[in-house]
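What follows are several structures.
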Structure P
Amino acid sequence: MAMLRIRPGSKVRLARCDPGDTSAFGGSKARAIVATRRQVDRLDRLQEMLYACRSSSLLIVLQGLDTAGKDGTIRRVFEGVDPQGVRVASFQVPTPVEKAHDFLWRVHPHAPAKGEIVIFNRSHYEDVLVARVDKLVPKRVWRARFRAINEFERMLTREGTTVVKFFLHISESEQRRRLAARLADPTKHWKFSLGDAEEQPRYPLYTRAIEDVLTTTSTEWAPWYLVPADKKWFRDWAVSKVLVDSLESLRLEWPPLPKGFRSIRFAP
């Protein structure tokens, strides 16, 4: 998925990236849905092998503006995966205790153990996005956090964790349409908050902040994938494809039967 991977050191300009672009698949929506189904099945098998081996782990970072589809991505891509090997962690407004520590203090305990897949639905990147746009900390503080994040993710990879990060890129018009749809659908009202409406006009401010994040923190060891997300079917295909490729690159194998168990026989 080289088309979606952000090369380290490259300058990201979201205005040049079409949120509706589906050319990375090169096929129809119907074909993409079939391909995604196959990839989800393969992901289930690879997750089981990862859990059995307990030699490595996978951390998935999902970021995107409100309505970008983070929850939907988790629901569709992991619908057939055994829940005992997958956890979802979400980082909301820091508590007073969390604020009294460094910004990564609350994040590290949620990193995956060997054999686990952990999904950060929002993540430590909120501390260089929301903290910047809302001016919760001075510029010198959020700027310094980029280096801390890169070093934190490098440490995780050195300890056997594969780190894969997705930014789900939706257009401003699509965001407005999805927010309006939430208001019109009683089954979606629970997702809506006044903050969603207040944040939408600040789309340009978040865009600049996101561009800095993607430019500064896409590394060889923890790459960002910029996923056009106006089309949900493409988003699901792209994310599942990257995850399958990432797990297959680990060359997982089923653990062998311990020698002491080979002589065991069960009576018919």
Structure Q
Amino acid sequence: MSETGQSKPKLAVWKFASCDGCQLSLLDCEDEFLAVSEVIEIAHFSEATRRSVPGPYDLSLVEGSITTPADAERIQRVRAESRYLVTIGACATSGGIQALRNSRDVGEMASVVYASPEYLDVLETSTPIASHVSVDFELRGCPVNKHQLLEVILAFLHRRKPNIATHSVCLECKARDSVCVMTAKGIPCLGPVTQAGCGAICPAYNRGCYGCFGPMESPNCAALSAQWKAMGVSDVDIVRAYRSFNGYAEAFRVESERHESI
């Protein structure tokens, strides 16, 4: 019996400004998710079903960033109805790719893209969920790792801390016996400052890490940038590298701004 008085804990999945990729990661769990659904009630999940059960909810998973006044109000309602709230993916945890507008004039960009920008009702910035409400856990990734997502769901249902690694992608490279693309091939790579979770896919195929899982715990971005500079990477390219999926995450944002000012 859950604390909300239901025979099964109630799970809700919410979408804000995003591409739905992290919700699809949950659906990709297939057999594992079917097993989980036997012990929880999927009360709200528009990506999977039209069925929607009123709250309160034991656990809410939130994908997407806050980009409109309406969403800024809606996330408050979601938080009020949720015992635990977990943000999933780069959009929800760091503002996402849409946060690239945070360093530009939104009105100017809208006038270029839209024929009638006066009909738009958007905020000046795209911000993570934690900028608006309290968050119980942030799961990084673009998209999230489906196995990590299942771990988070089960952890909160059993009231324990999720077992999610906070070390860098470099350790994943070592685990799969991949040669370091920076030292062996001179390819710029964000792996030393990026949180693990992807399995070091890009370096395994001779490409530098793009930072999909955001900053690792206590990243030394300045040291990595210095190494890139020694390899001949320009400040412009360093700024571009940090300003991708997780460009508004504090560590990446601060480093990109430092090189933009040079």
Mean count of other Cβ atoms within 10 Å over residues 110-117 - structure with the largest value, from P, Q: P
statement: Working back from -13000 (helix-only ellipticity at 222 nm (-39500 (n - 2.57) for each DSSP H run of 4 or more, over all residues; to 500), computed), options P, Q, answer is structure P
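Among the shown structures P, Q, from which was the value 15.5 of mean projected area of the Cα convex hull in nm² calculated? Mind showing how you got there, number by number?
Values: P: 18.4; Q: 15.5.
Of the options listed, only Q reproduces it.
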Among P, Q, structure where relative contact order in percent (Cα under 8 Å, 6 or more apart) as derived comes to 36: P
- request: Looking at mean count of other Cβ atoms within 10 Å over residues 206-213, point out which structure of P, Q has the largest value.
  value: Q
task: Can you spot which of P, Q the value 22, 18, 8 was calculated from, given it is semi-axes √(5λ) of the Cα gyration tensor in Å, for residues 118-173 alone?
output: P
message: If you rank structures P, Q by distance in nm of label points 7 Å out along Cα→Cβ at positions 30 and 238, which sits at the top with the largest value?
response: Q
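Quick note: the coordinates plus some simple rules give every number you see, no bench work behind them. As the structure is a prediction and not an experimental result, all values here were calculated from the model. Cβ atoms are built from the backbone, for glycine too; each structure is taken alone.
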